[in-house]
Structure I
Amino acid sequence: MRLLAMFHEAIQDFDKAKEIYNELLSINASDFQTLKRLVALERDRGKINEAITLLNKYLESGNQQDHEAWLELSELFLARHNYEKAQFCYEEILALNPANPYCNIRYAEILYSAAPEDIDNLYNARKYYSHAMTLMKEDSNSTRCLWGLLKVCKSIEGLIKKEDEKNTMIIKVC
């Protein structure tokens, strides 16, 4: 039946697809693949709030270890410019996978974007960008990380109005 729902999604008969997914969930509430398809359907229809509600329900149902679900939820919150909740999602992601440099970079980007005038957020963003740099292999493309680190350090420099030795050193390295 899930294939039939996916067929209806493909031909853009979203109401019928949603009806089938809901029917499948009424039969088996722990059918997490169907729930994830329903989240994707709502997201694709532009119903971000519904997708967030469904994804929260999924995560609260004992699926806190689902890295992809946290990533999706974070992206949904970012689409709503809700940086605080996206930040929480990335904290969960980092708890699951602290050695992933790209998760560290994305978390630093969220910190920087959430409150570019908050010195504590900027120091934390600098810390996560720096950590990501240490996690990257020498042959990795670290341009994104270096650019973010430079922007954060320049913002810190602009806010504190005095020389910070660590900041100055990082800017020179970048």
Structure II
Amino acid sequence: MSYRDVTYVIFDADEDGWAYRFMRGWKANDRVEFDFRDAHDLRKLTWRAQDETYIKSILRERMRAARQVIVLVGEKTKNLYRYVRWEIELALEKGLPITVVNLNGSRAQDEYCPAILRDKCAVHVPFKMNAIKLALDNWPDEYKKLGAAERLKGARYYSDSVYAKVAI
């Protein structure tokens, strides 16, 4: 379940930090059933956080502890290379299950998906709490069961009937 596995969240801090803060808010709210172990809690960035080498060393350490990745995809995400693309490359190298969360509400891969993730074996969900929870709770196990040939078939999505069961 999502609360057991460390989750690394990739996002455009300048434009899409609000979505990450929403997820943290859902996690903190005792009246909401949403939880995840955030890799960003493992080691905080210090005052040296302006040095790219230092930042990437901390991010790499966090990624090493992660068992799954969320990529929050907004309108500008596909154009980011310095950190976002680097983090996605690292997740792909590690073979981590990736959940692409579309901030525009799309349930499938769309034009905002970064090229490096296009047609990769990642599940795409809308930015809805129950959809994210569904993916966090199920996608890592589903991904691990897929063989190499199956993973080459590209992007994944949940059907409308699955979403109906979790009240999306």
Structure III
Amino acid sequence: MNEPRDTAAQFWRFSLAFYAEPGVAAACLELQDRHGLDVNLALYSCWLGLSGRGRIDARGLAAADAAIADWRRSVIEPLRTARCALKAMNDPGAPELRERVKAAELEAERLCQNRLAALAPAPAAADRQSQLEAACVNLSAYLEAKARDSGETLIAALRRYADRADCAGPAA
């Protein structure tokens, strides 16, 4: 059985690796900026399926959103706003401060994901195709019709990611 810290670390490693896939960062930012969706919930939806933890329904998504809503609103969004404001500042100290705020924002995202990982069920035995299907269903359930274009980009990236040999197994 995975310890909560191990589960959180697995989710964070998946998120960093998947976000680095071609097209994923841009699609995630579009989800966030254009559609008002939470990238952490999109990543959580993908990770649940790919890691063998199964599918998430509307109730599970609502519980996950509720678990992180205050953290997102009170910590992550203000850090993001500050980072973006610093980008536009014409001050010699702004770039260095922006990098520190960016690091704090990334740490806040990791802590947010720890909350989500604590909700995740234990992985179950499932073949890779079933895991990929669960991940795609989960992501589609989160995105609904709000972000179809970004969702198609993410699902294609998810399929490429799942096809690689180094992400096989339930601990992805």
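Numbers below:
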read-out	value
Of the structures I, II, III, the one that 4.4 was derived from, the read-out being distance in nm of label points 7 Å out along Cα→Cβ at positions 14 and 126	I
With mean count of other Cβ atoms within 10 Å over residues 6-13 derived as 18.5, matching label from I, II, III	III
Structure (I, II, III) behind the derived value 40, 15, 14 of semi-axes √(5λ) of the Cα gyration tensor in Å	I
Structure from which 11 was derived, relative contact order in percent (Cα under 8 Å, 6 or more apart), options I, II, III	I
Origin of the derived value 4.1 (distance in nm of label points 7 Å out along Cα→Cβ at positions 22 and 78; candidates I, II, III)	III
Among I, II, III, structure where Kirkwood radius over Cα pairs in Å, for residues 30-69 alone as derived comes to 11.6	II
Distance in nm of label points 7 Å out along Cα→Cβ at positions 102 and 134 - structure with the largest value, from I, II, III	III
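Throughout, read-outs are computed from the coordinates displayed, never taken from laboratory work. Just so it is clear, the structure is predicted and the values come from calculations on it, not from any experiment. Cβ atoms are built from the backbone, for glycine too; each structure is taken alone.
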